[in-house]
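Down below are the structures I want you to see.
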Structure I
Amino acid sequence: MEKDIYILAIESSCDETAAAVVKNGRDVHSNVIYSQIALHTEYGGVVPEIASRKHIEKINQVIEQALSDAEMKLKDMDAIAVTYGPGLVGALLVGVSAAKAISFASGIPLVGVHHIEGHISANYIENKDLEPPFLCLVVSGGHSHLVVVHDYGEYEVIGRTRDDAAGEAFDKVARAIGLGYPGGPKIDKAAKEGNPQAIYFPRAKVGDAEYDFSFSGLKSAVLNYLNSCKMKEEQINTADVAASFQKAVIDVLAGHSMEAALKYGYKKFAIAGGVASNSSLRKVLKEACQEKGITFYHPSPVYCTDNAAMIGTAAYYEYQKGVRHGFDLNAVPNLKLERV
């Protein structure tokens, strides 16, 4: 009988300070998240310096809480996992420094994890039957990736954003129409009251890369529409703008995803990242997958946002492959995903 592997995982890549205890990559024994949303709302977005300082304040508390919630001790852990990129460099450094200190003091092996790999791995937590290979759409505030998951830890990015990520566009448009921060959930809510056909916004297609994304032009089109209405002194229907903008984003995300799934022949499709909790996106992708005979996987909303459970899951498969990091592990804010 194989020994159970317990991993203490730490995530601090942006504005969530998180720690979790994960058993054998798929069983979450604790998942503690301290969110800084309220702190950054008054600034209309994440302020890196404030985020880093708050991580320093909270990191030890969330780690202790994660062990306590799991009713386990540090000595029970087989590895310490931590996000080391991509993300905000100051924020990443807090988590990496904490993980290295714990590893050094305890002698427990250290495993560095790619943040996007963590988001993809969030699908394994509740979908016990999901195994590679499959296609995954990763959509968050900083990333819009279409990824072929060949195997655990083996990825091929076949589509990526050329400018704004989907989540970034949500935040900017939400701010422009007066909904505030965070944009994703607020636009999702407002769109339910609006008409998605009210205003036509462009769907960008990148000529030399059929699965790449571009949301900068869409964002500009929304801003131009708002400015035009103000100049003409026409009333702006916020719900209609939100719904029409959201439909334009979803049309592109879903369109590229289904085209790629059919071309590459994958019958398993997953979504991940903060924008993956968008109710309309889930509905459209679920229906599209059903039409095409593709099995659709998605994490619960708590595992879509930044969390440490997903990092513990990703780390388990790295650990099983023999991956160990030394105390020279550093934060890599622009860490690339592709490993085939």
Structure II
Amino acid sequence: MMRCVDLFSGCGGLSLGFEKAGFNVVAAYDHWQPAIDVYKENFSHPIKNIDLTNENNAIEEMSCHNPDMIMGGPPCQDFSSAGKRDISLGHADLTYHFANIVCAIKPEWFVMENVEQIKKSVILQEIISQFTDKGYGLSSVILDASYCGVPQARRRFFMTGHLGDKHNQLNEIFRARLSSNPMTIRDYLGESLGVDFYYRHPRNYNRRGIFSIDEPSPTVRGVNRPIPSGYKINISDPKGVSLSEIRPLTTIERSYLQTFPKTFKFHGTKTNLEQMIGNAVPVELARYLAESIKIYCNKGALKQPTLFNLDERFEMPNKVLSLYSR
């Protein structure tokens, strides 16, 4: 059973997904105490509060676990469409630290998660070169979580590295396992929410704010606001809804959209919980990745990796692929 450590673990979405797929997560690391406290409540292995910008300390600490895999989602605010997209803000540097730690320890596997906007960054090009120089075969995809067992239209970038392998070896497996249709909230939760429609605060009032449970939810963000008293029905909102019957989903209901189980224990302030839930990797999306890696390990290398046409469910970023073939 593959031994894994989780960097920038947050409250544990990636860890839980990999555990559900049968991986042995032996340790986790983060530098935000509220998320660490929640993580401790839900996992038996240790989590430590470590500043991962102190690479020498982090490498020494992690090496004792002899990990077969290092996984993690470096904070993505500087790349995110919800933020200012300014890599000078400092969070993007954590992607370099993640790459440096992986390349120093050289586990057999690594998995990195981020927002899809990272594919346009110079940082991604640089760490691809770094991983390639260390001998990793890379598979990079952008997945829509709603086709991976998650009732949420959340698009995320994943880079998987396998030491000594060829590039793009896992992409055929990622593609083949996608569902034919997106998962809706009703598909996943049935009638348990007690609503057919709910409010999700738009970034601006030119966008819709009311959604049906018969569609995937929009991306769960780190904020959750009540419906304003002066909210006007948007042309894109569902027809015939009564605003008096519309409410936002609760913090815990939003954790269900991130596919945390109802047994998962959350505690802390509402602001902190909304942030850690919004930042988490959906548990079932993590499980999808982990199970795909297991399938690959069991069947071995594909003789001729297939390059697919892009669609809304799956994307192999062209810029990344061109760098692979250099």
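When Rg/Rh (Cα atoms, Kirkwood Rh), for residues 68-267 alone is calculated for each of structures I, II, structure I comes out greatest.
Out of I, II, which structure matches 2.7 when distance in nm of label points 7 Å out along Cα→Cβ at positions 172 and 292 is calculated? Derived from the structure labelled I. I have 27.5 for mean count of other Cβ atoms within 10 Å over residues 4-11, calculated from one of the structures I, II. Which structure is it? The value was obtained from structure II. Between structures I, II, the greatest calculated value of FRET efficiency 1/(1 + (r/R0)^6) of positions 108 and 156 (r between Cβ atoms, R0 = 25 Å, to 0.05) is seen in II. Given a value of 0.96 for Rg/Rh (Cα atoms, Kirkwood Rh), calculated from one of I, II, which structure does it belong to? Clearly, the read-out refers to II. Kindly point out which one of I, II the value -14000 was derived from, the read-out being helix-only ellipticity at 222 nm (-39500 (n - 2.57) for each DSSP H run of 4 or more, over all residues; to 500). Only one of I, II returns -14000 for helix-only ellipticity at 222 nm (-39500 (n - 2.57) for each DSSP H run of 4 or more, over all residues; to 500), namely I. Each of I, II could give relative contact order in percent (Cα under 8 Å, 6 or more apart), but the derived value 20 comes from II. With distance in nm of label points 7 Å out along Cα→Cβ at positions 244 and 260 derived from the coordinates and found to be 3.4, which of I, II does the value describe? This figure was derived from II.
FYI, it's all coordinate maths here, none of it is from the lab. Computed from a prediction, not measured in an experiment: that's the story for all the values here. Cβ atoms are built from the backbone, for glycine too; each structure is taken alone.
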